[in-house]
1. For the read-out helix-only ellipticity at 222 nm (-39500 (n - 2.57) for each DSSP H run of 4 or more, over all residues; to 500), a value of -11500 was computed from one structure; give its label from 1, 2.
2. Which structure, out of 1, 2, was distance in nm of label points 7 Å out along Cα→Cβ at positions 48 and 192 derived from, given a value of 3.2?
3. Given a value of 24.5 for mean count of other Cβ atoms within 10 Å over residues 16-23, point me to the structure among 1, 2 it was derived from.
4. To test your reading of the models, identify which of 1, 2 gives 0.30 for FRET efficiency 1/(1 + (r/R0)^6) of positions 80 and 200 (r between Cβ atoms, R0 = 25 Å, to 0.05) when calculated.
5. A value of 15 was computed for relative contact order in percent (Cα under 8 Å, 6 or more apart); which of 1, 2 is the source structure?
6. For structures 1, 2, which has the highest computed value of Cα Rg over 2.2 N^0.38 Å?
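Read-outs throughout are calculated quantities, based only on the coordinates presented, and are distinct from any laboratory measurement. The structure presented is a predicted model; accordingly, all values stated were derived computationally and were not measured. Cβ atoms are built from the backbone, for glycine too; each structure is taken alone.
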Structure 1
Amino acid sequence: MNPAAAAKASVLDLAPVVPVVVIDDPADALPLARALVAGGLPAIEVTLRTPVALDAIRAIADGVPDAVVGAGTVISAANVADAVDAGARFLVSPGWTPTLLDAMKASGVPFLPGVSTTSEVVALLEQGVDEMKFFPAEAAGGTAYLKSLAGPLPQARFCPTGGVTPASAPAYLALRNVGCVGGSWMLPGDAVAAKDWTRVESLAREAAALR
């Protein structure tokens with residue numbers, strides 16, 4: 001997808017799977033992102049769990065133009081500002097508060113606030129937010145929970161993340177209120193440690209074909 005088209009598309013519609021990435025070595029950022037994009041997964045969530053995460057986002061934003069790089073584990077207004085400054089094109093949080101939501105709304109980039117209860121979904125809908133991360137997906141009720149939400153809250157769309165696997169992803173993706181899923185199975189630790197980007201690309205291609 002070209003950058004102009006990606007900028008207009010919902011994060012939920014860029015690909016069936018959003019890779020959830022933890023980067024420890026900044027040298028991995030570019031080859032990892034290139035492998036994921038080559039495999040058909042342009043939306044890449046780099047989690048703010050390591051000291052080099054912002055540097056990785058900046059490197060991908062500058063060096064992989066076909067990637068739509070975002071920041072995950074966003075839990076404060078400072079995280080929002082730092083991520084956008086680094087070049088993040090979307091934001092993902094594991095949960096939300098009014099303060100965090102205000103910061104994400106003011107950021108100028110798309111965002112997926114995390115929810116795990118019906119009340120949280122309703123509260124976001126009241127705020128005009130209808131795209132969300134469902135986390136932790138498996139622990140919070142999985143496909144059965146999301147299917148139950150589709151009736152009373154059809155306007156809400158989700159990216160389930162947390163415990164989703166290649167085996168369970170198709171069941172999530174079959175739900176009408178799921179746009180994509182988040183996961184890290186296409187980035188096995190041994191492949192990243194060995195810098196086996198060919199394997200990462202192959203796994204990404206398999207993930208991109210799940211729907």
Structure 2
Amino acid sequence: MAEITLLLVDDHPVVRDGLRGMFDSDPGFRVLGEAAGGVEGVELALSLDPDVVLMDLRMPAGGGVDAIAALARHGARSRVLVLTTYDTDADTLPAIEAGATGYLLKDAPRDELFAAVRAAAEGRTVLSPAVATRLVSAVRRPAGPVDGTLSAREREILVLVARGTSNREIAAELFISEATVKTHLTHIYGKLAVKDRAAAVAAGYDRGILGRA
């Protein structure tokens with residue numbers, strides 16, 4: 001398994017030290033740097049080009065949501081995995097909309113955190129159960145003119161996305177090309193009026209397409 005490189009962005013030195021110690025103990029990870037705020041985090045992410053940025057949200061020296069949006073504007077390759085103590089509606093949805101690949105709470109066990117980082121590095125959506133529930137409620141909006149009816153194939157793909165399956169894995173399982181998977185995802189986003197995988201999963205639960213969370 002290829003080594004996954006990381007950038008830690010958190011305003012608490014003790015938290016950064018703890019995270020560095022955890023990841024340094026596993027040969028599958030390498031911490032490239034640390035930042036105490038969002039502004040510094042963006043600068044380091046652009047210069048160090050880590051696979052994954054572990055991003056806190058509420059920091060005096062630049063908030064996480066603004067940092068995530070800035071990385072998206074710069075076209076950064078790094079995936080952002082939010083790691084925070086906050087799971088309120090005001091925190092979860094803005095972070096996902098800004099471009100975060102996943103959202104995890106700091107009370108997550110070590111193995112869950114490691115698995116989430118690996119998933120994020122592969123571009124797979126990662127949501128803790130508490131955050132998924134919050135997100136389902138947060139994305140509720142009055143029905144608009146968008147036709148939200150998904151085809152059988154689109155529903156099938158959305159179910160796989162909700163399981164954290166990558167585009168490549170979906171293509172292999174359904175015997176279609178990755179390009180076709182991406183096309184279906186584009187159609188799903190349009191029909192559900194969302195911008196990314198995490199929001200599509202949340203909307204899928206909200207509308208009963210994936211059952212009820």
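1. The correct label is 1.
2. Only one of 1, 2 returns 3.2 for distance in nm of label points 7 Å out along Cα→Cβ at positions 48 and 192, namely 2.
3. Working: 1: 24.5; 2: 15.8.
Structure 1 accounts for this read-out.
4. Numbers: 1: 0.30; 2: 0.90.
The structure behind it is 1.
5. On the way: 1: 22; 2: 15.
Source structure for this number: 2.
6. Working: 1: 0.95; 2: 1.01.
Structure 2 gives the largest value of Cα Rg over 2.2 N^0.38 Å among 1, 2.
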